[in-house]
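Scrolling down, you'll hit the structures one after another.
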Structure P
Amino acid sequence: MGTSKFSGLRRSMLAAGALAAVMGNVTLAHAEKVIRAVMHADLKAVDPIWSTAYISRNHGYMIYDTLFATDEKGDIKPQMADAYKVSDDQLTHTVTLRDGLMFHDGAQVTAEDCVASLKRWASVDALGITLMTFVDSITASDAKTIVIKLKSPTGLVLLALGKPSGVAPFIMPARIAATDGKTQISEFIGSGPFVFKKDEWKPGDKAVYVKFDKYKPRSEPPSGLAGGKVVNVDRVEWKVISDPQQVVTALVAGDIDYIEQPSHDLFPILKKSDSVALFESPNLKGQFVFRPNSQQKPFDNPKVKQALWYAFNQEDFLMATIGNPDYIKECKAIFICGTPFSSSAGMDGLLTSNMKKAQELLKESGYDGTPIVLMHSTDLKVLTNLAPTAKALMEKAGFKVDMQSMDWASVIQRRSKKDEPSKGGWHAFLTAWFATDVINPVSAAMLNANCDKAAYGAVCDDVLEKIRADFARETDPAKQKVLAEAAQKRVIEVTPFIPLGEWLQPIAHRKALTGIVNAAVPVFWNIDIK
């Protein structure tokens with residue numbers, strides 16, 4: 001790939017600085033600091049409340065802020081909040097905003113904006129929906145004070161307001177937050193550290209963000225998504241380059257600065273380069289999942305889905321996608337291995353590609369040979385080989401599979417459709433969640449079994465919902481562990497999703513970039529260019 005498009009601008013900036021020095025200027029001309037990054041996907045859905053896509057979430061953290069944030073240790077800290085108080089009876093939670101919060105259009109952030117934003121977020125997010133079952137009211141008592149009154153105590157308030165990923169509770173102006181959560185917004189104004197340059201946004205080419213010079217960071221050092229969001233660069237460009245080899249070549253050549261998800265099979269090239277480094281963090285662990293559409297036949301029949309638990313095995317999926325044994329882990333736990341609620345309960349004999357058992361279950365289910373419309377994402381390297389692997393295993397078990405290939409943005413659009421699969425709907429797709437999103441029964445979006453109030457293709461199951469509600473009320477970790485195991489066993493019975501293994505995803509960057517934050521989300525504050 002030629003270097004003129006990316007490197008030429010840098011050379012011209014340096015030349016301008018040199019010319020200024022030669023001419024005897026007292027102040028050297030300012031060379032604009034620009035980070036050119038290639039993210040894991042093209043930004044097409046820019047409403048991080050409407051979409052659960054991680055690229056939309058990443059976009060959200062660029063331009064929006066949150067009341068609370070999760071640090072690198074997993075602790076929840078104030079972010080937009082200055083003070084947080086809980087009444088003695090645990091029923092009234094009061095949040096006071098810190099001074100100096102301003103939206104990109106110059107308006108002050110008010111408690112009314114926060115209330116509207118929280119209500120929109122809680123209408124679609126799994127954890128927010130669960131929280132609202134405890135909430136009596138959310139109001140603004142004055143311009144800086146948010147009051148949350150509960151019907152009964154729960155430990156979910158801070159957990160929800162500080163959740164780091166999935167659908168994060170981003171704050172936007174009240175007039176925008178008035179939009180229904182299932183309808184995309186058309187204005188993208190936040191109070192975060194960067195401003196979205198909508199006029200320069202070209203899907204398929206780039207998304208551009210510039211420093212918000214009126215952003216007031218917290219005084220604490222950055223930690224995860226918490227602390228001071230100090231922006232040291234003028235501009236961040238998310239470039240779209242779909243070919244993994246081309247992306248790595250561009251990074252090594254210095255044409256780009258940052259790759260969010262470099263392909264694991266190209267790590268040897270990256271490790272040989274003197275100018276490139278890999279940033280590894282346990283916060284960047286992911287879990288592959290298969291999502292059946294439980295609201296469409298034949299996946300409305302639990303026994304049909306039971307066959308999948310025996311047909312699949314995790315090794316095939318992990319090797320087909322990651323391929324590097326150093327970065328993968330077979331883990332049947334619903335709630336990420338190594339976390340407090342990890343368990344093997346109910347998993348004996350499952351995910352072993354026992355085709356005889358899978359075929360028996362499928363026959364018992366009465367499956368009539370309906371072709372399974374399996375959506376296949378083609379443009380995200382980490383997902384591309386998932387659907388073909390699933391198709392091969394499903395066909396061995398006796399399913400007929402109609403695998404339909406499309407880019408990830410199209411998968412995101414289509415999965416929200418409720419049409420029959422033969423009329424533009426779908427039966428199944430595969431995706432990935434990062435660990436922070438699937439560590440307990442209430443935060444894992446695909447465990448929401450509240451029918452139409454849950455995410456695309458959800459099961460409708462009162463038993464699973466009761467377990468999740470009991471978990472939300474429980475404060476004893478030992479009892480929470482028991483409930484998490486009960487949730488896992490129920491997941492196996494009704495199959496809202498199937499876990500297909502875990503992997504670690506490093507970031508690749510030029511060594512000239514310093515200050516990359518150890519967070520569960522790729523963020524661009526604190527980064528500087530040497």
Structure Q
Amino acid sequence: MRRVLVVLALCLALASAAVARTPHHNTRKPALTGQQPAGMMEALHNVQAERIRADVKYLSSDALEGRGTGSRGGELAAQYIAQQFKAAGVEPAGDNGTYFQKVPMVGMTTLPETTMQVKTPKQAFDLKLLDDVVIMNLDQRPTCDLNADVVFIGYGITAPEFSWDDYAGIDVKGKVLLMLVNEPPSTDPAYFAGKALTYYGRWTYKYEQAARMGAAGVILIHKTEMASYGWQVVRSSWSGERSGLAEDRDPKLPLASWLQLEKARAILADAGQDLDSLIAASQVKGFRAIPLPLKVSAHIVSNIRPFESANVIGKVTGSDPVLSKQAVIYTGHYDHLGIRPNQPGDNIYNGALDNASGTAMVIEMARAVAASPIKPRRTMYFATVTAEEQGLWGSAYLGQHPPVPVADIALNLNYDSIKPLGIPHEVQAEGYQRTTFAPVFEKTAADFKLTILAPEHPESGGYYRSDHFSFARVGVPAFSIGPGSTFTGHPEAWIKTNSEAMDKSYHQPSDEFHEDYDYRSNAVLARFGIALGFRAAQQSALVQWKPGDEFEKARKASAR
């Protein structure tokens with residue numbers, strides 16, 4: 001611990017020096033007209049792009065070793081954030097008067113001696129870890145041996161509201177389920193949300209539902225077009241330690257895996273099945289599961305590591321004696337993928353964009369609001385959460401153990417992977433339109449001269465892939481804020497080249513800090529978020545989900 005604190009002190013000094021050395025870039029600041037919430041304009045003008053830059057530079061440095069959950073680098077990041085909150089006069093809002101909310105977790109690392117074989121009537125396929133398959137034992141046992149029949153279960157979805165049940169008419173207890181990522185294709189917004197992905201399409205749901213149905217395992221067939229990312233992302237995301245909440249009592253799969261597309265195609269062909277035909281059949285309403293002439297044998301060896309990580313939480317207490325008991329919560333995850341010790345070459349996953357960028361913005365918004373002489377009416381909480389990359393576990397724990405009752409949380413605004421490309425002219429916030437806050441959001445975007453874009457890739461299910469979803473699940477109106485693709489301040493070629501490079505670096509060691517990145521975009525969207533927060537804090541009534549939304553029931557239940 002002493003070594004961690006010494007390294008932290010050195011890095012704090014380096015980060016402060018970076019702010020002093022970095023030249024100031026002019027940033028477009030909003031010139032809002034009319035009456036504004038007290039204190040809001042002062043908070044907006046307190047935001048500095050160069051402080052965001054310095055925080056990103058430190059958080060994504062090699063010294064933090066990729067900020068893996070439960071790692072030395074992750075602890076350094078948490079300590080740094082707490083130091084920044086304290087220096088800014090942000091009050092602690094974690095456990096026992098600290099900035100830290102301890103999150104009890106269990107880490108699971110699949111070891112190289114793990115094996116998996118699929119037998120067809122003709123031969124046995126020995127699957128190569130990482131190249132053909134990624135494997136995880138989610139029930140937290142050091143060893144697991146499994147021999148089971150295989151059932152093709154289509155998309156693995158039970159959705160009564162859409163009259164869809166892939167599990168109808170079959171007992172899958174003790175079986176291994178071969179299934180597809182994504183969900184049945186639709187162009188009808190009222191049916192599986194049309195082109196947008198619902199939670200039913202997420203791999204997390206598929207593992208959860210299979211475990212509830214008593215399955216022994218799941219093999220997800222990876223297809224880039226369906227998953228919205230390539231095999232390399234699956235490989236890098238699942239090659240290290242995966243974590244879960246220690247207190248999570250929901251059923252878990254002994255075998256949770258992804259299988260490379262062409263390997264799946266070859267195995268099925270050897271068993272007399274055509275993958276494309278199975279995919280086509282699974283997309284038709286009334287599809288029924290198909291037992292396959294396949295058997296899976298797996299020997300899974302895991303390193304199991306109980307540990308504690310921490311959400312880092314600060315607050316600025318509201319000015320209204322009554323409304324200050326209610327809250328607006330800002331979030332951004334500070335964790336990333338850590339180090340892959342056995343990986344040749346650069347093996348540090350620095351996570352500059354994902355998500356040192358959003359973490360730095362939450363820190364800067366906390367500084368700005370704390371420095372404003374007049375505070376918002378409701379209390380503002382600033383939470384940088386752990387274990388997002390492991391399955392949104394830090395925010396899930398925070399949603400289950402919030403600093404104020406869920407019914408008293410007006411709004412959650414989340415920041416994740418905000419590209420530093422200059423001055424943004426567009427904003428994306430999938431889900432804002434599902435809330436009663438939509439008119440305020442649209443007015444604020446107009447004030448900032450930001451065009452609101454529809455999600456660029458609704459089929460990727462972005463709403464269910466970031467920390468705001470943990471709040472939505474318990475009923476809190478929540479969404480993430482991000483830029484579009486239009487920026488000024490640099491030649492178009494520079495913006496395009498760097499934007500594409502950031503996209504290619506998703507979950508790769510190349511997601512690193514670059515001196516020439518322009519954090520004015522992060523400053524603008526931080527100011528935009530502060531304005532939204534002040535306006536939500538100013539309203540007499542709490543924000544709600546619109547009638548009929550999938551999260552409305554949870555909101556009503558929290559108020560009982």
Structure R
Amino acid sequence: MFIWRATAVLALMAGAITGGTAATAAAATEVVVGTESGNENACVDTPLTITFPSAPALGTTGSITVHNADGSVADTINLADPASFTETVGGATDEAGNLHFFNYFPVIIAGDTATVYLHHELAYGRTYYVTADPTVFTGAGFTGITDPHTWRFTTTHRRPRPDARIIGVDSRGRGDFCTVQGAINAVPSDNTVPRLIKVADGTYTELDWVAPGKPHITVQGQSRDGTTIEYANNNTLNAANTTDICARQAIPVHDNFNCWRSNFSVEANDFTLEDLTLLNTTPFGGSQAEAFRGNADRITLNRVNLLSFQDTIRIQGLGYVTNSYIQGDVDFTWGVGTVFWTHDELKSMHAGYVTQIRNPAGQNGYVFFDDTLTRAPGVADGSVYLGRIDPTVYPYSQAVYIDTKMDSHINPAGWLLNNADCSTGGAHLQFWEYGSMNLQGQPVDTSQRLACSRQLTAAEAAQWSDPAFVLGGWVPSTVNATVAGTTVDANWSAPPGHSATDVIALCAVRTPWCVAAQRAGTTASIGTASFPLPRAPGAYQVRYYANGHLAAVSAPITTG
């Protein structure tokens with residue numbers, strides 16, 4: 001049968017063609033308009049989904065057209081016209097202020113289902129119908145849709161208020177929007193207040209862009225593994241543009257390329273991403289393909305999974321990444337920014353390099369503290385470097401690993417220099433290390449490390465273990481918790497100036513009742529806490545209270 005999931009059901013059944021329907025498949029079938037709940041209340045940004053009786057193929061000619069109720073055209077995807085394969089995203093512009101058109105996939109087929117992605121949002125409270133030429137889909141007995149009553153729906157009248165602090169996203173049509181970008185678009189330009197975009201579990205196939213005028217946004221998934229935003233964006237689909245908005249920072253022009261190839265791009269300050277997965281579905285060897293790119297300051301990634309291969313995450317400003325999982329192979333953490341990483345797992349999927357850091361002189365690079373470097377099965381011993389750089393272009397590159405666990409896939413030399421050696425290009429490099437361990441917690445032999453790298457002293461390591469020092473005074477408020485045998489272990493971060501009397505508490509979810517509490521006990525900007533496992537089974541969370549106010553909450557944990 002044919003199903004438009006978010007709006008109307010079109011049931012394909014055996015029988016004679018009856019009045020008010022249109023033949024869209026093999027003989028002796030008909031299409032009947034269904035009454036699925038929501039067909040009078042569709043999201044303005046809903047994708048259009050059709051499920052066939054067998055797997056279709058996408059044609060190379062013909063159009064899918066969305067009509068207004070009066071028959072005028074609201075949007076068209078013409079498979080023979082390359083312009084139908086471009087879209088604007090989030091108001092992204094080049095440095096001249098012109099809208100940038102991304103290459104995208106207007107129709108994606110998975111098994112027996114085809115999903116159609118329009119070029120823009122539809123209007124609120126308006127009725128539409130869809131037609132499709134018979135050549136749009138080949139196979140599966142498809143012969144087109146022409147009747148204006150076959151594929152018909154009405155969009156919701158309800159739109160979020162401009163001052164809404166919470167905006168809901170649900171791919172099933174139960175939120176304010178069906179896409180994350182729809183919710184981002186709803187945040188007013190020149191935003192000055194915190195906005196929370198809550199994303200329900202589901203898979204969201206989309207490109208996302210947060211414009212510079214939309215700071216103070218948090219995008220929060222319902223669950224880290226259940227909420228997935230994915231796309232196959234890469235340097236082949238959206239290639240280099242050296243005159244785009246990436247030139248915001250004073251960096252060499254050849255480092256301004258490919259701001260368009262990320263799945264999720266942020267140009268706004270004070271942005272937080274938490275409790276979800278970003279998946280770049282570009283296959284291995286499919287060119288550079290960021291899952292996330294942040295070209296702004298004070299970006300926080302907490303409890304996220306970032307999945308790709310080459311160039312998984314690129315941060316160009318100030319960033320804090322904690323309690324997250326990042327996988328990739330070549331330069332899969334990179335950029336010109338200053339980033340503090342802690343309590344993360346970074347998994348190498350093939351031979352390659354964990355970092356390529358391009359910070360200029362006088363600016364800190366990437367610091368990894370209490371992280372773990374792992375590998376996928378089949379990744380050989382010694383086949384991955386902690387980082388690489390061409391010091392003839394980026395002579396001040398800084399990558400620091402402190403109290404980091406690492407498997408034996410890390411090459412004994414640690415770092416690799418391109419187009420130079422330590423005698424010709426290593427004078428200003430800051431490839432530093434302290435307390436490196438294997439996965440069992442035993443010290444790593446660093447005697448064969450690159451000659452122009454060095455081991456920090458204990459005093460230096462203590463200084464560089466402080467995110468406030470690394471990030472110039474900025475630290476976000478975070479708290480995270482895990483069950484470890486008979487205890488609940490937590491780690492937290494707090495802005496400089498917080499009190500040692502701040503409270504960390506283990507509490508039941510959605511109640512004011514707390515099982516245990518303790519003082520932070522330190523004015524350091526990060527710390528840990530541990531609580532006995534509650535006797536009563538249930539859902540709990542760890543909360544961080546600063547000056548009597550709730551500053552951060554962990555994801556729920558379940559006991560019993």
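Taken together, the values in this text are just the output of simple stated rules run on the coordinates, not laboratory data. Only a predicted model underlies this, so the values are computations on that prediction, with no experimental measurement involved. Cβ atoms are built from the backbone, for glycine too; each structure is taken alone.
For FRET efficiency 1/(1 + (r/R0)^6) of positions 51 and 139 (r between Cβ atoms, R0 = 25 Å, to 0.05), which structure out of P, Q, R has the highest calculated value?
Details: P: 0.35; Q: 0.05; R: 0.95.
Top value of FRET efficiency 1/(1 + (r/R0)^6) of positions 51 and 139 (r between Cβ atoms, R0 = 25 Å, to 0.05), among P, Q, R, belongs to structure R.
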Can you tell which of P, Q, R yields 20.3 when Kirkwood radius over Cα pairs in Å, for residues 179-338 alone is derived from it? P
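Here semi-axes √(5λ) of the Cα gyration tensor in Å, for residues 299-410 alone was calculated and came to 23, 21, 12; which of the structures P, Q, R was it taken from? Display every interim value, and only then the final one.
Working: P: 23, 21, 12; Q: 34, 18, 8; R: 20, 16, 12.
Derived from the structure labelled P.
Determine which structure produced the value 40, 26, 22 for semi-axes √(5λ) of the Cα gyration tensor in Å, calculated from the coordinates; the candidates are P, Q, R.
Details: P: 38, 31, 20; Q: 40, 26, 22; R: 46, 28, 21.
Matching structure: Q.
P, Q, R: which one has mean count of other Cβ atoms within 10 Å over residues 75-82, as calculated, at 18.9?
Numbers: P: 18.9; Q: 23.9; R: 15.5.
Attributed to the structure labelled P.
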